[in-house]
1. Taking P(r) over Cα pairs in 10 Å bins from 0, in percent from the coordinates of each of P, Q, which one would give 4, 18, 27, 24, 16, 9, 3, 0?
2. Which of the displayed structures (P, Q) returns the greatest value of mean count of other Cβ atoms within 10 Å over residues 197-204 on calculation?
3. For which of P, Q does helix-only ellipticity at 222 nm (-39500 (n - 2.57) for each DSSP H run of 4 or more, over all residues; to 500), calculated from the coordinates, equal -11500?
4. Mean count of other Cβ atoms within 10 Å over residues 205-212 computed as 19.0: which structure among P, Q?
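A short reminder: the numbers here are calculations on the coordinates, not readings from a lab. Since the model is a prediction, treat every value here as computed from it, not as a measurement. Cβ atoms are built from the backbone, for glycine too; each structure is taken alone.
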Structure P
Amino acid sequence: MHETTRSQDNRVMIFDTTLRDGEQSPGASMELADKLELARALAKLGVDVIEAGFAIASPGDFASVQAIARSVHGPIIASLARCHREDIRQAWDALCDAERPRLHVFVATSPTHRELKLRMTPGQVIACAVDGVRRAKERCADVEFSAEDAARTETAFLTEVIERVIAAGATTVNIPDTVGYAMPDQFAATITHLRKHVRGIEGVTLSVHCHNDLGMAVANSLAALAAGARQVECTINGIGERAGNCSLEELVMALRTRADVFGLETGIRTERLYPTSRLLSAVTGLHVQRNKAVVGQNAFAHEAGIHQHGMLMHRTTYEIMRPEDVGFPASQMVLGKHSGRHALRDRLKELGFELGEERFETVFVEFKKLADKKKEVFDADLVAFATGGAEPTGRHYQLTSLHTTAGTGAIPTAAIEMTTPEGETRRAASVGDGPVDAVFKAIEQVMGITVKLRDFQVRAVSGGEDAQGEALIEIEHEGRSLRTRAVSTDIIEASARAFVKALNQAAASASAVAAPAAEAL
């Protein structure tokens, strides 16, 4: 029996697909350096499998899978592939240097997909699935097969497909609810049926991959585990196609908090959940909603008087989890302009961030600048700095000076100065509908690139009149959506820096080879 595919009876394998399915979330594209940083964070988190990408989707995906396979150790590293010869070859070429590689092949099985997308007969689908698993098995001992849209597949046909791919050598079989259609009882019944009727299923790991279109992804995944599944495919913050995937942090903490119900365990280091969530948010620009379970800003906040009184008596009156168990900043340490490096470093460690010397010095400089502008620096300010709120350095355009004018009866204008990647200084001035619009137009002049602004949001990072403002920007350039963020006590400056970041990313990707659309499980 293959050691990577057969889990203990009470051990649940966590298959993280943030870098593959999660990246397919509109606006969540990541650069190679971002993916490597996140993959290393996932390894520290303790996930069992990292699905690094869909290698054939684009040269960038191939490079990301290959880089992660070569440099990230501990978890199994997987790449998705259709049951096509070239997909499997590309996936293996990207994965072959991993210490624990997994080829993950799939084909759709539901009548809707068979007839309307694939235009294949049931017999052709089975032949394709078996051939794909066999080709993958020739290259890799660890092969996972997924029956795309399994939740809408006839039970008898799904049973036959799964039995045939196990016979062909699959070591993990995955049952996806690709469109979030299933209900918990129904999905559990499917898992129970497969465990009872598929020959050889006791020798493989039974996995599920649930989408959240009806808000049931976590519930369906938990129901499947109760029915005998032992791997769950999920993402940090639940990001993914459309409404997203099963949320890793919600699933893991449900199993931990209600061990009395499930009797199951994972290998996740739960104190890393909050830092990993915030890292993903910083990398993608996708903000975590305040009331998000487990890792949202309000997850451990109490405002109502009755709740506060109960908490003062005993925290268990209104908290079923300890904030420190998920790495949440449970207490607030007031930092100001008189604080030194040791105090800042200690507080960052308490918040879950251990920064290298160069990055720490950058954060310290930004912290001192902020401390000179406001009375108190809050934890949320520090998280913003630690997760990338500062302007990137290197071969990018950088904003060095900004001046705007606006007022009732006045024409909003902006004058800027920027440094080019070659070190040249360029200046531009523009007018606009408002000061931010004028700044954006001036930046486009200097950088010589025009984009479509899809979304623009400004919010306060922390409390108080002197709070930092965070600008979140989404642009569209040559059919690609890019999201960035920046923070400053001046919201116009934050907006300008976020826009410069977005245009730097657009310029870097302008010559990239157009990628085929990745299919989602």
Structure Q
Amino acid sequence: MTTFLARTALALVCAAAPAVPALAQCPDGTPPPCRGGRAVAAPAPNSVAVLYFDNLSRDSADAYLADGLTEQVIQRLGQVGRLTVKSKYAVRRYRGTDVDPRAVGRSLQVSFIGGGSVRRVGNRLRVNVELTRASTGDRVWGESYDRADDDVLAIEEEIASAVATAIAGQLLPAERARIGTRPTGNSAAYDHLVRGNYLIARRNPEATRRGIAEYEAAVRADPGLTAAGAAAAYAYGIYANWEWPWPGLTRDSIIARGRRVAVAALRADSTDPIGRLSLCLLDLNERRDVAEALRCMRRTAGESSARSADVPSLLGWALMSAGQNGAAAEQFQRALALDPARGITLEVWARMLTRTRRYVEARRLLDSAVAVDPEFQNAWPARSRLRLLEGDVAGALADAQDAARLTPSVPVPVVIMVLARSDTARAAAMLRDMLATTDSAFQRTSTYGPAFAAAQLSLGRRDEAIATLERITFRDYELYGQLQYPEFDPLRDDPRFQRIFEQARPAGAPVWAMPR
């Protein structure tokens, strides 16, 4: 697979296509969707965005330290009710860029901007941090730290306390206590946790496997670190749901591992919503019963007091999978109300809108997803597919190129669909190469198999496309959703396709009618 993907990336780079303009920003500096002509309210006086710290270490592998420190400072500041704190998702698009704090302040609607840098030298950490008033760019507070690298938890606590005090004034004892709460007292366990968070955010097979290993190492170092166990279980659920191959493991083994980790995490903390959602997701992957998964997720949503966007976002995805699009949209709205810059929610909602032919709304969501987090690879093939439906072949090619770059070990059949518009011979050769170099089990998954069928259909190969769909292992909710895409409209009148589609329809799901 790797050899083919390397050639695909080269072909995409060399493909002749008109230049695609950079993604436009809204007049107020925010990513689309724009607010139109409405006046923008003044930011709350106690609002702050902490931008990702720069990694100045010689070793680029230390980037996880800078990300982990940033995210922990954001999380700790969020414990102070008097502050309005932008989430990590909202600030991701500024990572690694030179920014004007005044422009960022206008874009994010905050009064203060925090940020800094991290450098590891031997076993020492050198951290520089400052807080800026967004309206003027003036420095409000700053500090430098030179500590042992196992003292990072104390550094995070001190930074969060200093920033909160500079913005809101003297902290109350309860506020100071909440800021000082540590996930663990074990520095090695914490390092594994931060590494795991950094890797899982990449959302690709290799990084997810490594992230799971880091979470499990964190639990071994500190069995009381239930957040790491719950995160590992959730990552196993995501891995199984995407049907990524795991060298040496069957899909059933992946699910069984995830279940063991989830049960252990919930034994230590039965209220953890991520641990409970993990069991719901793992059960869905094992039993393919979306109705039961919905009941499980609804119980978790109803009983959880955590203000986490994960719960409504996952529930919305399950509702969409069950064909309950209206209820799904309500959950996506709830998730985005908690975290407006959550890329996965934007992308999944756009997926639903694309299937219902609401292209303009879907495009706004996907533009937002790639603007707030350019490294979120799921959004690029989704937008490439949508651009192709809109007739924007050059834009679709550019997005396909980014998809191939961000997921080098995963095939990107949308590339073939794009090239089929202008060079069928080249597209056919690429399809032949892709099918020959991609594991056959991968081609039979309900996540990726339909994409191969859509690529075949783009070349007019109806019988081959239907044969590919017939070989898919599970006729389930995922396949049902995939077959609603417009690319399959040419097959709607084929009895073989109709049989596959009906067999995939989840029990209790409404009969799907093609949007007009």
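1. P
2. Q
3. P
4. Details: P: 26.5; Q: 19.0.
Of the options listed, only Q reproduces it.
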